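A short reminder: the numbers here are calculations on the coordinates, not readings from a lab. Worth saying up front: this structure is predicted, and the values here are computed from it rather than measured. Cβ atoms are built from the backbone, for glycine too; each structure is taken alone.
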Structure P
Amino acid sequence: MSRPKKRSLTLKGHRTSVSLEDEFWSAFRMIADKNAKPINVLAAEIDTDRGTDIGLASAIRLYILRYYQTQNS
């Protein structure tokens, strides 16, 4: 597993960054592609749903985990 790297995103017109490992970033991009959504749109949806108790990078990791868990069910 790689070390987290800062990745730039635009959420609702504002630039932000998240620190994600290469493996999570690749999985996140693949999920966005499979759903025919730009990565910034998917990130904005996750951001809206995450609430205030969790950081965006953690919310993205959990989204990826749940996505693959439901694929294997």
Structure Q
Amino acid sequence: MSDQFAQMADIPREFLKDGTLFINRCTKPDKREFIKISQAVGIGFVVMGVIGFIVKLIHIPVNNILVGAA
């Protein structure tokens, strides 16, 4: 019984140890890296917006024609 309790107590201890090691390895991005990440995210937003606009512009009117305006 005590062995099971010891194993259960080790799980959060290992999680905290791994978490602190991960946080200590992390670094803030420098200016160049931050700009690259921002550009990638911006391009992603633009691409998703264009796709959404095309779907709204083409798919919805075609769907209304095929199904019929009820």
Structure R
Amino acid sequence: MEKKNFAVSGMKCVHCKARVEEAIRALDGVVSAEGNLAEASVAVEYDPTRLSPQQIKDAVDTCGRYELTL
């Protein structure tokens, strides 16, 4: 397993945080996703043999007005 923190722009409220977390958790290979509004980031624990950071970015970028930075 690998754990990485990613910056997420556009995440401004609890609803936004939940939406980003939900989009990431829906991906096959994700163990956990925990957003942090104060830091505008999300910590993701995932299996790098099943999922790439780019796939995480794509999921976040398409779930609303959010952009994940690799």
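Summary of computed values
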quantity: Parent structure of the calculated result 4.1, given that distance in nm of label points 7 Å out along Cα→Cβ at positions 15 and 31 is the read-out and P, Q, R the choices; calculated: Q
quantity: With Rg/Rh (Cα atoms, Kirkwood Rh) derived as 1.45, matching label from P, Q, R; calculated: Q
quantity: Comparison of P, Q, R by distance in nm of label points 7 Å out along Cα→Cβ at positions 7 and 55 - largest value held by; calculated: Q
quantity: Origin of the value -18000, where helix-only ellipticity at 222 nm (-39500 (n - 2.57) for each DSSP H run of 4 or more, over all residues; to 500) was derived from one of P, Q, R; calculated: P
